Every structure is written in C-alpha cells, then in structure tokens.
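Have a look at these structures, which come just after this line.
Where a number appears in this text, it was derived from the coordinates with a stated rule and is not lab data. Note that the coordinates shown come from a computational prediction; the quantities given were computed from them, not determined experimentally. Cβ atoms are built from the backbone, for glycine too; each structure is taken alone.
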Structure P
Amino acid sequence: MKRHYYYLIAGLPDLAITANELPFSLHDFRQQMQEQLQPADYQLFTSGFASIDNFNLIRVMKGKEDFDPAGNFSREELELGLSSPENLPAYMREFLEEVGDKAGNMSETELELKLFHRFVDAECQIPNPFLRDWLTFNNNLRNLLVALNCRKFGMNLDQQVMGSYEIAEIIRKNSKERDFGLGGILPYALKVVSYFEEESLYAREFFFEQLRWAKLDELLEPYYFSIEVILAYAAKLRLIKRRIELPEKAGKAKLHDLLNGIRAQHPLPEVFT
C-alpha cells in the first residue's frame, strides 16, 4: 500500500523556477528525507541523485579533488568500489568491467560517455511509473539537445547521444532531418529545435528548464501527498540550482563558441592538432 506524507509535504517551502536561491541545499534535503521517508521510498528517492554519483565516480577515477556530497556514495565508497565493485549499481559494475585497465589511458569525456550510455538504459528500467516517465522525458530532451549541438559544431552524434533505447536510435537514424524524425513522436521536438536557434543562451536554457518544470507538473497530476510529490520536489530543486548557476555557464559557452569560430577561420598546423 502506498505511503502518504501529509505533514512532510505540507511543510515543504513552495518552489518557483525563477527563485534566486534554494530553501536548502540538495545535500541537506537528502538528509532530511533519509530521516522521514520509509526505507523503500527513500531507496526510490536516491535514484534521482544517481547522476551525481556518475560524475563523482569519474572524478575519483581521474584523481580529481572536487566531489559533490549530494550523491548516494561517499568518496571512500567509490574508491573502494573501483577495486571491489559488488556494492555499486549494476550499470557501474558493467562500466568498470568494460573499461578495465584501459581507464587510465582514457580521457574524462570518454569515460563519461561510456558510463552514461549504460546509465540511461538503466533508467528506462526503473519500476516507479512517475520516476521512469520523468527520467525518460529528461533523457529524450537531453539527447535532442546533444544532437542539435553536434549538428551545430559538425560533430558525429552517434556516440554523443546517450543510450540504446528507441528515441536515441531514432535520433541516430535520422541525423540529417531538421527534427531528427521526432516531430511526430515528441510533441515538443519542433519547439526545442526552434528555440535552440535563439541567440541568447540564457533565454534558450530557461525555455528548456520551463519545459522540464511543466513536465513535472503534468506527471504529478494523479498524485497527492505520495513519494512522487517528493521526487518531483527534488527534481525541481535541481532545476532551480541549474538556473542559478546558468550565468557562469553562459559565459563559458560564449568563450567556447568564440574559440570554435577562431579555429574555423584560422586552423592550427597539423602538428598542434
């Protein structure tokens, strides 16, 4: 029988996508939920933080100092997992087995691509309908944006698009089409393609965040005071955090585009590339 969290949910601060600060950090929210959720619901709740574990695992593998404490595993647990991975999720174990001794010679980007390919396919198997539908929507949108970026910068999208599920394969198969063959499948695909051409990175990203926010509200319609409401709340906290950090991201993106433009006009000698 589904557990309801009337007092817990009623006591959560309201969230708005335009907020300039979070009511509490993701790490603090996670600790609060660990104390108040039933074990099975908390286990489901942690699924929404798995992508943080992925980045943390790659950082540990590459000996990086920065580490996000909001993940499910501590640095020590991930370090131990590299030699004894039995306590890590199946997709991580498969990834570590795949890269094996080659990991030391692979770049951070190469490792991330291999890990996230497995991770995206694992997300498609999550049993909770709300969480599975939300993660699938987010992965579809992310893959569409990745494909648009690949087209913009003349990159091969086959390896950049994550997962081997249906929508990912459709994008790869229809890479030459303006909407990647998704116009009749995903109702938001054409809008995403149009907004991607918006010059302002901030305006563009804010539209995509609004799209995610609206999808969470749509998926939540059948649920009241259940774990799904808390899962959506955690997802919205991450969306707000992402938007707050966007100005710095926008500056880096402008620099990236500028450097790409310079390289296109003034190619470096082969010895440097």
Structure Q
Amino acid sequence: MYVWELDFYSRPVLDGEKKKIWELLVCDRDRQLAYVKLCPSTAVNSVWLAAELQQVVAVAGRSPQKVRFYRPSMHNIITRGCTLAELTPQPSRRLPTLSQWLRERMEQVYPQMEGFQGADANPLPLTLAAPTPTPVPDALVGDRWQVVSLPVADFAVADQWSIDFGEFLDLSTLPPTISIPGVIFGSGRALPLAAWMWGVDPVSMQFSGSNLLLYANADACWRMVTIPEGAIALGQSFELAKQAAAGYHFMAIQGDPDREHFEGFWLMKEP
C-alpha cells in the first residue's frame, strides 16, 4: 500500500514581518519522497495546499491510496485540500516516518534558519489523554488470541508473506536479533476483521490492566480483549518486550493457524 504522511503547520521560525513561517511536508514510508515547501502566512488555505499536492503527485509519479495527517487544528484545511487534489485524507496517528523527519528538522534544519525561536521538543504531539475504550463490534471479535514474538531478521522477507491486509515499518535501525512482540488473533471471520482493521488504521496496542487496547485513527481506542486475571502478567511481559524493541510491536489476524497465511498483519510503533 502506497501512503503519504503529511504535515501543514507553522514552524518556530519568524519571517521578516515577525510572523511564523508555515511549511508543508509530505513523505512516503521510506522517505524516498520527501517534499518540502514553505507557505506564506497569507496563503494558508486549502486551495494553496491542493495546488501543492498536485505538484507532489507529479514529483512522485503516482497518487497515494491514503494521505495520513494529524493536526486537529488543521483538519478542515488539510481534508479540503486533499479532496480538491482528488486524494483521500486519513486523520491518523500512524505517522512514524513524518514524526522522525520533523524531529530531525527541529534539531538540524530550523536552528540554522534566520528567525529561529527555539526548538519544539514535541513537534507532532501524537499521545492523547486515554479515551474511553470502545468494544470491538461483536461480529468481529476474535475467537482466540496469543502473544508471540519474531526476531527483526524475519521481517526482512515480509514482502514475501501471504497477507490480505496489512502494513509494515522500517526496522533497519534495530539489531536483527531483537525480538518484536506481537499478538495473533484467531477468528472464523478473519477476513472481515482484517478489512475492518485496515479501515480504522491501527496505530499501537497496549495491555492496560485487564484490557488489551488498540489505538487507531486519530483518536479511537478499541478494547480488543478482556484479559483473564491469570493472563495479566503476560500482558505486562508484552509491554516490557515492546519497550526493549524501541516501541515496535505487531498485530496479526489469522483464520487458519495451519496455513502460512495472514488475513491481516500490521507492524506498529508506540507514538
């Protein structure tokens, strides 16, 4: 799946009129596309954005299936701009590449610009106050679940796996022997569950008390499982393993455990 990550927002740099500069950033998952364009503060609108997005399509040579973004205050402008450019906007906190790129620019690029006002330690705040978890729709609840782990080295051939829906992240910065924890959900309705997951844009999972929570989209929180008391320690071990893996973890959905096939597989990273 070809997806863009986008941010359109002001930066901690003042122009000659003492107004913050605005900047459009667009990247793909591997940052082979890395588009940067400054925007005059008088031109911050959906029409300007749409015109620039059409330029990004020309640079990339193709259109993305989704344009992910997370700026609640810019939601209307970004949504409208994408729509005018005939692109599909997706409010989401699944922005690992953009988040890293913004941190790098905050450390290395903006301080070198005239009018720099000081770095923002959290340039793309993705962590929300814990929302009230919503149960997964009854028709999609898995029949079973299992905590597992895979070494980073196994993901090197992930493009050869048989998967209906899913998405991966770049693990090249991790040692190949590091174990990535994950949860496999087994279900007789594995394909509808995986299709639903694709629609809600999984961001991260967390074992919290007696619940296994899935954070998705821009602000959703789904309760995937209510954990038996005897399994709470398993959830705690998962959280420790996630910390040891720099926040990386995965979710898999499988209908038949005897087949080498996943209806869904998402590699995720804690925001």
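When mean projected area of the Cα convex hull in nm² is calculated, the result is 16.6; to which of the structures P, Q does this value belong? Label of the originating structure: P. For which of the structures P, Q does the calculation of log10 I(q)/I(0) by the Debye sum over Cα atoms at q = 0.33 Å⁻¹, for residues 29-68 alone return -1.01? It was calculated from structure P.
Name the one structure among P, Q that FRET efficiency 1/(1 + (r/R0)^6) of positions 53 and 157 (r between Cβ atoms, R0 = 41 Å, to 0.05) of 0.75 was derived from. Walk me through the numbers before you get to the answer.
Numbers: P: 0.95; Q: 0.75.
The structure behind it is Q.
Of the structures P, Q, report the one carrying the highest value of relative contact order in percent (Cα under 8 Å, 6 or more apart). Don't jump to the answer; show the numbers that get you there.
Details: P: 24; Q: 17.
Result for relative contact order in percent (Cα under 8 Å, 6 or more apart) over P, Q: largest is P.
helix-only ellipticity at 222 nm (-39500 (n - 2.57) for each DSSP H run of 4 or more, over all residues; to 500) was computed and gave -19500; which structure, P, Q, did it come from? The value was obtained from structure P. Taking distance in nm of label points 7 Å out along Cα→Cβ at positions 149 and 181 as the criterion, the largest value within structures P, Q is that of P.
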